[in-house]
1. From which structure (1, 2) was helix-only ellipticity at 222 nm (-39500 (n - 2.57) for each DSSP H run of 4 or more, over all residues; to 500) calculated, if the value obtained is -8000?
2. For distance in nm of label points 7 Å out along Cα→Cβ at positions 130 and 194, find whichever of 1, 2 sits highest and give me its label.
3. When distance in nm of label points 7 Å out along Cα→Cβ at positions 114 and 138 is calculated for each of the structures 1, 2, which structure yields the highest value?
4. Who wins on mean projected area of the Cα convex hull in nm² among 1, 2, i.e. which is largest?
5. Which one of 1, 2 has distance in nm of label points 7 Å out along Cα→Cβ at positions 90 and 178, as calculated from the coordinates, equal to 4.4?
6. Where is relative contact order in percent (Cα under 8 Å, 6 or more apart) largest, in which of 1, 2?
Structure 1
Amino acid sequence: MKIAVITDIHGNAPALLAALAEIDQAHVSRIYCLGDMIGIGPDSNEVLGILFNRKDVSLITGNHDEGVLALIHGQPYPKSHEDTRNHHQWIADRLDPTFVARLDSLPRVIDTMLMGHSILFTHYHIEQEKLSATFYEDPFSPIVQPTLENMERLYGDCHQELICFGHHHPTHFFTGKHSTYLNPGSLGCTPGPYARYASVTVTQEKIEIELRKVAYDNTAFLAAYEKLNVPDRQFILKVFHGNQLKE
């Protein structure tokens with residue numbers, strides 16, 4: 001069977017549509033979306049509409065999804081994320097209310113077996129005792145640099161054959177003695193006009209992984225940050241989109 005792994009769309013609808021167009025041509029059995037569907041980019045409603053209208057997508061939440069939900073529900077917002085609060089409030093104020101219950105219902109992890117192989121899908125590492133912690137309690141582990149040694153240490157309490165995650169936007173692809181660690185890289189936040197995802201072919205004998213990049217026109221998407229007065233847009237365009245807008 002073939003699956004696709006996508007993560008960190010971050011409100012970028014044209015990037016998502018470009019990736020899905022290629023994924024659909026490959027006739028995958030299932031798409032696993034590893035959180036941070038919303039936030040950063042201005043297309044949160046469009047992205048959720050696309051994902052929720054499909055029957056072949058399994059989703060989990062990421063820190064941006066949970067941060068926006070915390071503000072919508074009037075829950076405590078962590079001081080550790082104070083620099084994103086204004087931006088998350090902007091997203092929360094514009095989020096289609098019909099999406100809230102569906103977001104609330106999503107799990108943090110999917111731990112499954114495919115063709116006899118154990119696979120974990122998570123936004124990033126979460127210690128077992130924090131799986132039910134609130135967003136205010138900072139459930140996600142601190143980001144570490146992408147090396148095999150760091151991945152083995154970070155996910156030392158996870159024993160699945162394939163561990164898929166996102167959160168840290170660069171691509172990670174490492175194979176150790178017991179596990180393969182796969183982060184296809186952020187789909188929606190890239191330094192160039194392309195969307196990233198991973199194609200994973202699973203048979204009884206083995207798991208094969210192909211990292212994919214799909215070109216798309218991001219001109220209108222990037223221009224929308226200024227047009228819509230997205231909070232922190234200059235920082236976002238520099239840090240998350242590689243200063244692609246030309247003066």
Structure 2
Amino acid sequence: MDRSHICYARTGQHATPLSRVPTLRRELNRRIATTLSGDPLTKKDLSTCFTPMAWLNDEVINSYLALIVDYLRRTNHNNGRGDKPRFHAFNTFFFSNMRDKGYQSVRRWANRAKIGGASLLDVDTVFVPVHNSAHWTLIVIKPMERTIEHFDSLGSLSHRHVGVMKDWLRNELGPRYVEEEWRVLPSVSPQQDNGSDCGVFLLSTAKAVAIGLEPLSYCARDIVLLRKKIVAELMAGGLEGDFDPASGGEVLL
């Protein structure tokens with residue numbers, strides 16, 4: 001067969017016939033799983049997790065944090081229709097909006113989640129994914145305990161990031177925010193050994209916090225398996241059954 005007339009597109013390290021590009025796009029955009037809110041998770045989304053050394057995208061991070069919050073609400077009998085949420089995860093755009101545009105850009109977010117104003121002080125845990133300069137970290141706020149904790153798998157506590165969240169708390173709570181009541185806990189996070197696994201550390205640390213494990217219960221050598229487990233749990237649609245953390249003992253794996 002004469003292939004001289006076939007045009008090729010470069011994809012990664014391989015040449016792909018241009019005639020196949022639409023098919024490849026369809027394959028990447030094929031729905032593999034569905035989020036708790038009913039949105040699709042595509043092969044392209046999940047590939048950011050199951051591919052070694054790949055950066056997790058927003059869809060994977062938001063969807064997995066939603067699974068964690070769903071697990072916490074179910075296991076703490078806080079998932080009734082009339083229950084005020086005691087657990088919440090803001091999406092990946094919350095922190096950057098608050099940092100770059102100020103409180104007015106996010107002032108309705110807590111109310112929409114039914115944790116706004118004075119109700120925030122009755123909330124157990126708020127997860128805040130932080131994206132900054134191509135790096136993911138995690139802030140965990142525990143309003144009932146009045147604590148803020150920043151987990152960074154490439155370093156230590158960022159006072160700037162914590163300051164952004166304190167500014168949000170100050171605006172959200174108004175006169176109910178008392179600076180002296182709030183504590184910033186030391187940053188204790190397992191450390192990554194490359195420049196691309198930060199999103200996996202974010203999600204694994206969030207899960208450790210949720211199930212009461214020390215974040216240092218896992219480390220960089222576990223990441224390949226943790227990537228696979230995150231994908232499996234997303235495809236299962238929840239942390240239950242074989243994926244119930246209660247059946248995992250003292251480890252995340």
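Every read-out reported here was derived from the displayed coordinates using simple, explicitly stated rules and does not represent laboratory data. What you see is a predicted model; the values in this text were computed from it and never measured. Cβ atoms are built from the backbone, for glycine too; each structure is taken alone.
1. Computing helix-only ellipticity at 222 nm (-39500 (n - 2.57) for each DSSP H run of 4 or more, over all residues; to 500) on every structure in 1, 2 gives -8000 only for 1.
2. Looking at the calculated values, the largest one is 1.
3. Largest one: structure 1.
4. Looking at the calculated values, the largest one is 2.
5. Comparing all candidates, it corresponds to 1.
6. 1
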